[in-house]
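See the structures that follow.
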Structure 1
Amino acid sequence: MTTERTSKGEQTKQRILEAAAQMFWKSSYHNVRVDKIVAEAEVNKASFYQYFKNKEQAALECVNYMFGRTKEYVFDGAFESEQDPVKRLEEIFNRLYLAHKEMKDEDGIICGCPFMNMGNELATDSELIRQKVEHVYSEFHRYHQKIYEDAKAMGITSVNWEPEVIARQLQGVLNSSMASAKLRNRPEDILDALPAAKAILGVLQQ
């Protein structure tokens, strides 16, 4: 009986988390009330506060949830499917393009990067969320840094910069491309930014 209750409770929390994550992403943190979240998740408000102290805590867990999904599909997926560093970079951009294209095909809109959306909105309002989003990007930087280090070891890059700087610049190109895709409702803007990323990596000729 206890196990059954725990399983049901985990399912309820997951429904709330998934609903909140999608609503924060497609709208904004300030525009999404707890009432809207529980209505979308089809649970009562008491259930929300059973699992989350407040909306800020729910948002923090949503960042973790979206991070796990993005890491698995975009970054781990790219690294598992390709060994060549340039191909890995291309695959990261391609996977983000496909995700945004699917979003537009299904909903007619593009929501952009969930971490950048929430970080830009709340960086000066919530230090906890600012730190959480910063941590997410630091994890993504590890993949970009590995791409650069592998390219350097293979002798296919023409630049000799600090790996941390390259990583931040590559993520910056990704962020800008997703912001452009959202603003113009055009997922192809992500692929259009790939040559700029290759130039930063020093492998434009690849």
Structure 2
Amino acid sequence: RATVLATLERPRTALGANASSSFSITGVEPLTATFLRLLPTAEVGLPVSFPLLLAGGTPPYRVEVQGSDGVSVPLGPAPGGLLEVPWVPRAAGPLALFVSVEDAHGFQAQTNTTVPVAPALNGIIELPTSATDVGPVALSLDVEGGIPPYAGTLNVSGGPTVSFSGPGGTFPETLDLPAPGSLTLSLRVTDALGARAFSSSSLTVHP
């Protein structure tokens, strides 16, 4: 808040003296809305929150956040200070957020920002064939979307479990299949933001 000291000059009295009186006016700082500590990248389908700082004006505040992905989040009445704006991105690409704030006296403020949104995390098991013989078989694990680095496991029913990690792309692996049968390969992947993806594939092993 700001205080202004003012002096009111009155007309001269009948005796020629000046008359004056002083008074103070207390106001408030201008209403502002500012995004803080935004994530460098968000991810489709993964809940995030965007910290929004409200200052000035007169609380409580009415806040509405509109996203370029078609999502609208009304918030309030909010007391001011730091406010967490929850969001679940729907589409990959630049996400523009537009904020409109109105205080108790109807004064308004706007702000906006843009956050990159990565595609949803996805893991794929690439097999050279759906059937093979006992012995070593080469395959690749493809990781797409999400936020690197990645970590994951490939589990083979009745067989080995392979762990891998890295910045993404293709992870080549070689499995040693000691016995014939029908196998299920299960892939689990986690990215830097904690998103998870799962996929599976079948493989027939001949004697």
Item to complete: State the single structure among 1, 2 that was used to calculate mean count of other Cβ atoms within 10 Å over residues 85-92, giving 15.9.
Response: 2
Fill in: Of the structures 1, 2, the one that 31.0, 123 was derived from, the read-out being Rg and Dmax of the Cα atoms in Å
2
Discussion item. Suppose relative contact order in percent (Cα under 8 Å, 6 or more apart) works out to 20; of 1, 2, which structure was it derived from?
Written reply: 1
Discussion item. One of 1, 2 was used to compute helix-only ellipticity at 222 nm (-39500 (n - 2.57) for each DSSP H run of 4 or more, over all residues; to 500), and the result was -24500. Which label is that?
Written reply: 1
Worksheet item: 25, 17, 8 is what came out when semi-axes √(5λ) of the Cα gyration tensor in Å, for residues 53-116 alone was calculated for one structure; which of 1, 2 is it?
Response: 1
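Readers should treat all values here as calculations from the given coordinates under stated rules, not as data from a laboratory. This structure is a prediction, so every number in the text was calculated from the model and none was measured. Cβ atoms are built from the backbone, for glycine too; each structure is taken alone.
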